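I've put the structures underneath this note.
Rule-based calculations on the coordinates, nothing more; no lab input. Keep in mind it's a predicted model, so treat the numbers as computed, not measured. Cβ atoms are built from the backbone, for glycine too; each structure is taken alone.
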Structure I
Amino acid sequence: MIRLWPHHHENPVDLDELLSTIAAHPGCCDEVWFCTAWGFSALESHRNHAKMIGTAAARFRELGIQTGLQIANTFGHGCYPFMAEEGATWRRMTGSEGQTATLAPCPRDPDLLVYTAAMADCYAPLRLSSVWIDDDLRMSSHQGVPHGCFCDVCVEAFSSGQRKDFTRQTLVEDLHRPENGALRLAWTRFNGKSLARIASIIGKSFHRASPGTRLAFQQLTHERFFYSGPDWKPIYDALAAESDRPTGARLGNSYYVDHNPREVLNKAFAIGRQVALLPTSVGQICPEIESFPHTAFSKTPQGLMVESALALAMGCNSLSYAILCSEHEPVANHARYLHAMRAHRPFWEDYLFLNEGTQLAGIEIPMSRDQATRRPRDGDSPFAWASINLDSIYQMATLGVPLIPSGEFCNAAILHPDAIDGFSDHELENFLTKGALLTGEGAFRIQQRGLGRLLGVGVIRHEKVSDLFERISDDPLNGSHAGRPWALWLSAGAAVYSCVSTPGSVRSLGNLEKTDGSILGSATTLCENSLGGRIAIFGYSHWVSWSEGHLPSPSTARWNQFAAAADWVAHERLPVRLHTPTQLVVLPRVAATGALRSVFILNPSIDHSPEIVCEVRAASGGGFLWKTPDQPDHNPEARKGETSTRVSLPSLPPWSFGVLAAVRPT
């Protein structure tokens, strides 16, 4: 799917150029999404835009391309000079300090509801293939109001549901009290219901006039936007209630240029989490692949292809692009994108067919749906409870350990300290009964909550690190790396933790030493708790990261420590274990039986990888194929053992990817 902006149906020259360019690249596009008028125009303007869209849509249909629609504004993306305001007669959204938004409405204002229904009625008779509500349908990040809506109407409605008598001031104060987690969760759920009312109105208009139109929503990442609710399910439920067709979901936000290319992983993992939390009413799932501001210097064709492939690996079943919306470039300048999309299409279709009915498998990066209940910590800014940043763990995926956002086939968990704060004691016990990778900070927080028994060791905090370092131990998991040092000043002055226990009850992969030779305890620790769970504790706040940007830059010994510990906590049941010390992202997918179906592998570096040697487990036994977009499939060298198969794969070029496919027996 390719997103369009109003100039594509307003300007005949732009439309002609777009049609001819797409026609010259057959297979690059199945559907376009036209765009409603910018801002909050008078209804007559919407009717005129609808007429122009109808004329342009007929020309795309002649090419066999479906025609959908994007509702550009429900709450508005801001107050830009080109955004019309004459239709915005409603009460504005109110912030926590009493400020009002420049343009964004209160979601419960009657004038907004009437306008939204009338606006949708202008476009619904076009009988389009789909309608996508834009991601401005949210309760935070609006111009002038970071978090809303605290107007008298919304506060009174929430108060009634809570059987309390809040004012704006008392509600804000109570939301920020550490002990009021249940109130914070209730407020975010209230926000979600406010949004669902808007979606219901749009869905009703379109289904009444065009029952065949797919109703869909362009949602945002949970990590940053659970101020709008624990998930986006209320919106999808509202759309599903208005239609008998499966709904659509476009998953996104952030990463609009690829100048810092590893940020694509943060978005990919956030998309994977969104896939896992979608309700069963959703049928079509696509990522937001955008190169804002839609210029030739925003993203490269190869960067777009990597982003696309990662989205499919995370569970999307279609692709959407916002790459040529603006008028900054002639469409011909974007033809290289369309060429790449057309060229990769056979690979993508093959990959989707291969993975039908599968799920990601590996070590989960969990986050509570009730994260808003976490107690604010000293120094937190207001509304810090409404978001979480897991990027430091997402970047750990470049070490070749199969980390996944969520899934049923999770062998263990890797717990971010802030995610730990969002889980109940019972939830933490469930994680630690199976297996978990923790930072020292995370383990220390568990201990502070009185749950130290779940760790199997005691955790000690060390503030002064200038004279401390880790020395890799002679544990068999360290192999030939025993004796190597790891300097703790790489932790950027953050606290360091060590573990102490009864002698012989833990395995130390590295000791915390002072420069005078004395040992303060175990710096990297493996232990089994009383529940039978396996726990690995890395005594630094940032895993194996260099301080600048928290990017993983380990030594080979540290890489081996992490890979070995990850496999150990998973009871040696990871679907794939990488044995080549190099930078790779590995994403296995398994069938409902747990049988391995495929392993997506990305080289996220600017050099060719070495030959890749990996140990594959739980494969079906029918052999393997190595698949890349630009080379014929071939059978890699594979040596079958008792419980696994050792597979040798060729070098991957910089920022390229391939798929190891498990061939099912005939």
Structure II
Amino acid sequence: MPGSFISALGALRAHQSWLDVIGNNLANTNTPGFKTSRALFSDLLSITRRPGTPPTTAIGGTNPIQVGLGVQLAQVDRSTNQGALDVTGRTFDMAILGDGFFALNDGEQNLYSRVGSFGIDANGDMVDIRTGFRVLDNAGQRLNIDTSAVSQPAATTNVRFAGNLPAVITGPLAEQLTSSSSFQEGTEALMTGSVQGPFNIPAGDTWTMELTINGGAPEEVSIAGSGAITAQEIADEINAQTDHVTATVTPTGEIELVSDRAGLDSTIKVDAGETGKDLKALIGLSDFVQGTEDPATLTTDLSSLSSNLADYVIGDSIEVAGTQVDGTPVVASFTYGVDGTTVGDLVSFVDELMGQSTVSFNQATGQIQVLADETGEAELSLSISDGSNQTGSTNWAEHFFSVTTNGTGPDVVSTSLEVFNNAGVATVLTVDFTRQDDGSWTAEGFVPPLLEGDDPRSAGTIAGIQFNEDGSYSFATDQLQFTIPGNSPGEPSQTISLDFGQQGSFEGLTQFGSPSSVASVFQDGYGAGELSSILVDPEGFINGFFTNGQTLTLGNVGIARFGNQAGLEEIGDNFFRESANSGTRTLSQGAFRGAGEVVAGALEGSNVDTAEEFVHLIEAQRGFQANARVITVQDEIFAEIVNII
């Protein structure tokens, strides 16, 4: 049989195998974590018709004459390039940005995958939701997440204070508290496109733009083309790919963007994408818009304040704490949608709560004021903050309350905070800073009485608090402590260390000519907490966030690396197993010694380049056709030889 038949037959087989590889790549274009394969050819042994001869003194040397016997499939290997990340928003969907594999066990052997579609089973084990295979941690053990975990309480042992005690001694006036800054009513940044949908993005193209919302980090928006695409589809993609902005479609078909903030801090900045594939130009967005601010009124909704960070919903709470003129602690919750929704409603609520004072809203300055009903010494204080674990929030720190007019008699500055005992029971500790005749200050601590109607119980007194001429703190004593009495008979007392600052420092308490603003800026106690949410960080640590503000690590997802990851053996279902040429497994946490980062709420997509595969498909088809033609020509030659007879 002529060698051309053998060569062509081998080539047909090799190109058929290449077509099989290409077909498998295209079939897995949308398979999460799939790694594309390629086929490598090599030639077969050649027949030597005449060997090469060396040169002599008479004639020169000759090259060998060889005829090849065709081609063979030499290797099929994988590309380990990173696939694009598809954001799913699901907590236990995970992807690896960089090298490494998730490690799992099927009950008999360890397996590895780039697809982190995980969940928690009835036993608390993290498993692959497709197969039930258990996920391994960075120690190679099954990863168990205790979703019923409780954060234990911790007693308050240290409290740090900061703020100003006034240097100016006031006269006989009724005490007044004023919010430190005015309340402003803001509007959101609003940007409307100038082009009506639908839009045309050719299939295979990806059009992009970049959004910067409220001065945060730029976020890229990309739209994959499929021909005609509606304005609503683009708006949905913007909402899925960005934070702090909402995209909608106007009745006339334009896309409209609205920031989730209000006021001058509310901004939308749009940067163009690639020339010729600019999504910004396609939908007609401008470069920059900014919200507006105007003085708030009594009818201003609390969610419309420029200091609002997230809109309140019905049931959200605003915590009000402070002390009355006579030092009686005041703690209450304003429930949004129940007690009211506006600035005026909040002012009325606080006014009713502060029975010995009148709370009003100064519409000229936009500030909330608390004025004692009678002149004289007062222990008036007020703080407003948001409740925990809720939707709405406001930067109330911008509007902290300070004494703007002291009552007559010795100047007294009061502040209140919650402290916790070993069982996590909270007690309101009120601290009165009282100016003495020699110019020093005395701090007196009080806790509520055991029985209603009794006097507050003393937590101790610290005398001799002094300041330097420049207003910096002057160290008064080495022993700054309060002793909190027990909340029931027989309960032991609790000692709390106080920190007012370092000698000569302005970081703790100060004494300037400005109004008082003393407050507790840190206390290390907290009550018991229940698990409220779970997040996975780039190192693969599964962090539980508890209702008491604490964060505990519940586990760590292991990332496996190999000396030759291309040597792993595919076994289906997006799983790999070790082979003789993969090298020894190294198991660690994410982002550690070459291991990739864990990206939560995302899955890695296939790294198949569809355009490249179609080019290879054409090449394989042409190669197959050419070798089939060789067989046809050789057959015709045989026919001619037969016809000679």
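Looking across I, II, the calculation of semi-axes √(5λ) of the Cα gyration tensor in Å that yields 44, 33, 20 traces back to I. Just checking, which of I, II has the largest value of distance in nm of label points 7 Å out along Cα→Cβ at positions 373 and 621? Answer by largest value of distance in nm of label points 7 Å out along Cα→Cβ at positions 373 and 621: II. With helix-only ellipticity at 222 nm (-39500 (n - 2.57) for each DSSP H run of 4 or more, over all residues; to 500) coming out at -9500, pick the structure among I, II it was computed from. For helix-only ellipticity at 222 nm (-39500 (n - 2.57) for each DSSP H run of 4 or more, over all residues; to 500), the value -9500 is produced by structure I.
One of I, II was used to calculate distance in nm of label points 7 Å out along Cα→Cβ at positions 333 and 525, giving 5.7; which? Here the read-out was taken from I.
Could you tell me which structure in I, II was used to calculate relative contact order in percent (Cα under 8 Å, 6 or more apart) as 9? Comparing all candidates, it corresponds to I.
Structures I, II were compared on volume of the Cα convex hull per residue in Å³, for residues 141-236 alone, and the highest value belongs to II. Structures compared: I, II; top value of distance in nm of label points 7 Å out along Cα→Cβ at positions 413 and 469, i.e. the largest, recorded for I. A value of 16.2 was derived for mean count of other Cβ atoms within 10 Å over residues 309-316; which structure in I, II was it taken from? Value 16.2 for mean count of other Cβ atoms within 10 Å over residues 309-316 corresponds to II out of I, II. Thinking of I, II, which structure, once FRET efficiency 1/(1 + (r/R0)^6) of positions 101 and 189 (r between Cβ atoms, R0 = 35 Å, to 0.05) is computed, gives back 0.20? It was calculated from structure II.
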